[in-house]
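FYI, it's all coordinate maths here, none of it is from the lab. Computed from a predicted model, the values in this text were never measured in an experiment.
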Structure P
Amino acid sequence: MKFTLYVLRHGEAEEKGPQWETQDDQRPLTVEGIKNVEAAVQGLKRMDVEFDLVLSSPFVRARQTTEILVRGFDGRPRVDFTDHLTPSGDPRKLIEDIRWHRMQYCIVLVGHEPYLSKLVGELISGENGSDLTLKKGGMCKLETERLEYGRCATLKWLLTQKQLRAVGAGARESDGSKGEK
């Protein structure tokens, strides 16, 4: 039985600055970041992406990205938050958590860089030094027979947010709402 894991980096957030120096976990998405994630979700729907569960970092920007994703899929997927997806999270504990408690689901992970790219690199190559980077709002799809920390998964696709938005824009053009952004 194949297990599907989608990995999504949060959308564009407010720049780090003095107001966020001690509260990086509170940085929200920008207005543009919100719009871009909404458009990217339309692309995911057009690609017939399906999932049962979203595991997200509890940081505000990841939480907002998760809310937009779930709202775009009519609120059906279940959502859980885990500190194992924060920038200082433990990827081994994340994998164990998924394996032992959630393996029956098709899951979306929502988090941060460079954590997510290191995780994906470890799952597809057995090394966290792979030259893979998830851009803001970008997503990849992994498949595996047995999820474990180390080389176990195949990268099926990796798309930037811009590419996902383009797929979604194609959906608007085909339904007659050409030119909307």
Structure Q
Amino acid sequence: MTELNYATFGGGCFWCTEAVFQQLEGVETVEPGYCGGEVENPTYQAVCGGNTGHAEVIQIGFDPDRVGFADLLSVFFQTHDPTTLNRQGNDVGTQYRSVIFFHDAAQREAAEQFKADLDGSNEFGDPIVTEISPAATFYRAEDYHHNYFRDNPTQGYCAYVVRPKVDKFRGKFKSKLKRDGSKP
């Protein structure tokens, strides 16, 4: 197996983004966590308070021979609203910002070009506000956040917020789903 590369994205609640990227072919690991803040070892409660500077993110371990960074960017931008500052739906605050934490110069260039192309196409009708920043320390979220949608599909937030995002992803990216047919 090829050595994994890593991508770190914040697109609102990490329960949503984790559930989407777990289904993408070539993605080997998806870890929910926190990145981009000033506080060491933040907790979910502290991050939700909006005073740590962290964003809820996922860190994706992917096989670059099976899925490219551009494919990850495409899924990322198509499964959240990159035009709302510090907000995704009813989730409001800097912890829900749209952000790409790049791990190297190639990821930075690819993210900046992808964002510029989307802005130029006016696909979303409003300017893209996604932040592109160097990868900072990633803090793994508490265990109960891992596989949250898979383990709690009938919980209210999962049923009414996460499920529609997952369904949108599965419809739009059918050819990129894991071949084993697994779904959360």
Structure R
Amino acid sequence: MNAIFALVFLAAGAVFIFTDPEGFLPALLSGGEKAAALSLSLLASYCVFLGFFKVMERCGLAERLARLFSPAARRLFSTQDREAVYLASCNLSANMLGLPGMPTPLGVKATERFLAGGNEYAADLLFVLNATSLQLLPTTVLALRIAAGSQSPADILLPTLLSTLLSTLIGWGLLRLRRRRYA
């Protein structure tokens, strides 16, 4: 993928040099400046929400929430493995809150536990739930909209919730159909 991006960048740069040689360097520097500013803005957003989740973990709120969702998660994932259920619940909670980077290590550990216990359905379900990523609070998109100067960055909350809810239900339904077909 990096090679494709590099080729597209080089091709666009070559076309730009020939069509507007005086504008090439200022446009390149301006684009780099905007990319750096956006990266710092997203980094700040990520730090805030990852710190929030770490505080939740340290004060025990994450574990209490996992215990609260534990009965539903056990039924959903068809498992009694408390550690796997805890990891999967934390993964799903972080995904719902739109916390970037946080769900991945939790999801990998939960998947390893599910597969070690012979529960392939739970591992597949966790993958589907992560891929469809039900978003209650899409923090990354909100941060991007704020960084871009949007007058109403929160306008995307309801459409995001509805679209991710629909994609999650479709993914879960397809997985259930596959489970019945091959069971």
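Summary table
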item	result
With helix-only ellipticity at 222 nm (-39500 (n - 2.57) for each DSSP H run of 4 or more, over all residues; to 500) derived as -11500, matching label from P, Q, R	P
Of the structures P, Q, R, the one that 25, 21, 15 was derived from, the read-out being semi-axes √(5λ) of the Cα gyration tensor in Å	P
Which of P, Q, R yields 22, 19, 14 [semi-axes √(5λ) of the Cα gyration tensor in Å, for residues 49-152 alone, calculated]	Q
